[in-house]
Structure formats: C-alpha cells, structure tokens
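As structure tokens, here come the structures.
Please treat every number below as a calculation from the coordinates, not as lab data. The shown structure was predicted, so the numbers you read here are calculated from the model rather than taken from an experiment. Cβ atoms are built from the backbone, for glycine too; each structure is taken alone.
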Structure P
Amino acid sequence: MTQKPQILDRHVVAQSRLFTVESMELKFSNGVERTYERLVPGGAGAVMMVPINAKGEVLLIREYGAGIEDYTLTLPKGAMDLGETMEQAAQRELKEEIHFGAKELHFLKKLSLSPSYMKSGIDVLVALDLYEASLEGDEPEPLEVVVWPLADIDTLVQRADVTEGRAIAALYMAKSWLAARNELFNPL
C-alpha cells in the first residue's frame, strides 16, 4: 500500500461561498477504481492556538457551532488571510478572540480534519507569555473566555460542551510538549 492511487479524473461537482466539493476518480494499485468526493479548501489555511497564561491555565472560548447546533468550549482558531504567515494569523486570531497576544508561539503539528473527505487541515501552535491586546473580530456575538488549568485537562475533555476533536488533540499535544520542556505548570 505504499503506492498512491492514480488520479484518473477530478472535477467540481458543487460550490458554495465556503465549500467546493470535488469528485475524484481513482485507480488503486490492485486495479480497483473508485469515485471519491472531498471538500477542497479555498483559503490559505487555518490555525488553532493553545494559549497558556503564566499560571498554567489555558484560555478557551465558548462559541456557537452551527454544525452541532449548540455552544461548544474550544480553542481560539481561524482562517489565515491570503499573504498572512501562520504566526501572523495566530496573533490576529488570539487578539480577536481572547484579547491577548503572545510573545512566544511554537508550532506543534498540522492536523488533518477528516482525511477521507477533506483536503484541508489546521496548524496547531502553543501561545505563551501572553499580553493584553485586542482587535475587532468577525464573530457575530462576543465570545466568552473560559480559563482552565492545563494540568486538569482530563476533567475538561470529559465535559459535555467539549466536543471538538482537534481541540482535544491540541490540548494533549500542548501538555506533552510543555512536560518535555519541563515547563508543565503544577496546580496550586
């Protein structure tokens, strides 16, 4: 299975303001042919930050998720604007959503969202040494900022309002990354 399938054809089957659906005709190395559909991103990428304050607390946001028709507790994130670097997008989104900037940003990993159906992914960064800074965001309502001890993310991810898999993965990656640097904060 090291040989990728051959792409025989691809074409757009639907398009909206936010999404492009592409059909792909694939031929696998064993000769089997299949049609796949996937969402193709239209922008420059996306970022998700794990902002951690000096007390070792992560700053989360509560926002409405139209996909699940409910409010969810998650991490600040957003699309990268054309011409914007990952770091610039991270700083902008932090200032818009939690009203803090970060003196330190550390890239952790690019996560795929649903590799079978989506081409896009999100770049995850840890944001440290936070300072107050604010920009006007594009959210339809003010976001609630919720502070939670990073050392207690096991309890956090068990909450009914914490459902976003990429945020849960990002929290555990950040905790592991900080522990490897001997910077994991101990709860008081």
Structure Q
Amino acid sequence: MTPIRPATAAEIPAAGRLIARSFDHLPQNHSLVPDDDARLAVMTAFFTLLTESAAEGGKVDVVSDASGRPAAVAVWFDRTRELPEIPGYEDRLTAITGRWLPHFEALDELFEKHHPQEPHWHLAFLAVDPVHQGAGLGSALMQHTHDQLAVPVYLEATNDDNVRLYRRHGFVELDPFDIRLPDGTPFFRMWRP
C-alpha cells in the first residue's frame, strides 16, 4: 500500500466507485435505491458528486493498492467555514437519482436538520475496498486527519461495527444519537471533541 495522500482530480470517480462498492451491502444504500440492478450505478454517481465537492470544500485522502487504484478513501468537509455550494446540485441530483429523488431529498433534509452548528470537520465517508478491509486502512486515514485538526469531528455512522470503530478513535454519541430516514433506516450521530 502507498502512503496516505490527497486524491487527484482524476481519481475522484474511482473514489466514488470505491465508496459505492464498499457501502453496497448497507441498509442505508438499499433504502435510498431499493432496485438491486440500479443501486450501484446510482450510488456511484451520487458518491462521486459529493466527493468532487469535498475536494473544493474540504479534502479527499486516499491510500492506493499495488496497481495504483484507491484501496481506501476518506472524504472530509471543512465545516469551520461556509461550504461552497455544489454547482447545479438539485439538477444533478435529479439526473443521478431519477425516480428515487424523494429518498435522497429526505436524506439531505435529515442530515441538514441534525447537523451540528459548532465549527468542526465532517467525515462524510470512510470507505475501504472489501478486498483490503481489516488491514487498518480506515483507522489510518482517520488518524491522519485527526492528527492535523484542532477542532471537533462529526460523522454519521451506519451500523454497530462502525460505531465501535469510531468509539475506539475517540468519538462519542450525540443526542439524538439515532436519526432515521422515513422508512426507519437509521444513522448514528457521533462527535470527536
């Protein structure tokens, strides 16, 4: 594996694909796009859109595998300042999500309603290619940025395994901890002081 480094602009689509593949088993992705045949393509485009915007309003770090492709990615937004708007976000989201647009609008509304106001960095996505999971890449990516920050970090975890991982890295539960999409699918709000 290569050292942790900023993703290049050319790597952003690969990072979006990696996030979509790594998250494909999660109930949150199934809630957003229930169609098994369409989910990976829709979620890849969605994660690519957000990862592209993080390159402008935060940072995207990667670890590459032996072939040079991203093996792990961390997508961060700098919420200590006002984030730049994603150009044409609504139109792009509509084009990407199609008939599942209401699901993504509900996600945006849920996250906006429960996002902390205090200045912080937001770990939006931490993904490791399934082939490389268990090698400590996710922890290394988190620690790399934690070591550089003098402000809190916020995230929305997706399951008990992730909650345990984040607790090991100093995250605590926020109140409310469990927030839910309209169909009851949960996310878990966590904060690293």
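For Kirkwood radius over Cα pairs in Å, the calculated result is 16.9, so let me know which of P, Q that is. Going through each structure in turn, the value belongs to Q.
Sorting P, Q by distance in nm of label points 7 Å out along Cα→Cβ at positions 65 and 105 from high to low puts Q first, with the largest value. For which of P, Q does distance in nm of label points 7 Å out along Cα→Cβ at positions 33 and 129, calculated from the coordinates, equal 2.0? Corresponding structure: Q.
Work out which structure the value 2.6 belongs to, where distance in nm of label points 7 Å out along Cα→Cβ at positions 41 and 137 was derived from one of P, Q. The read-out comes from structure Q. For which of P, Q does helix-only ellipticity at 222 nm (-39500 (n - 2.57) for each DSSP H run of 4 or more, over all residues; to 500), calculated from the coordinates, equal -13000? This value belongs to structure Q. Taking mean count of other Cβ atoms within 10 Å over residues 25-32 as the measure, the highest value among P, Q is held by Q.
Determine which structure produced the value 2.1 for distance in nm of label points 7 Å out along Cα→Cβ at positions 81 and 113, calculated from the coordinates; the candidates are P, Q. Clearly, the read-out refers to P.
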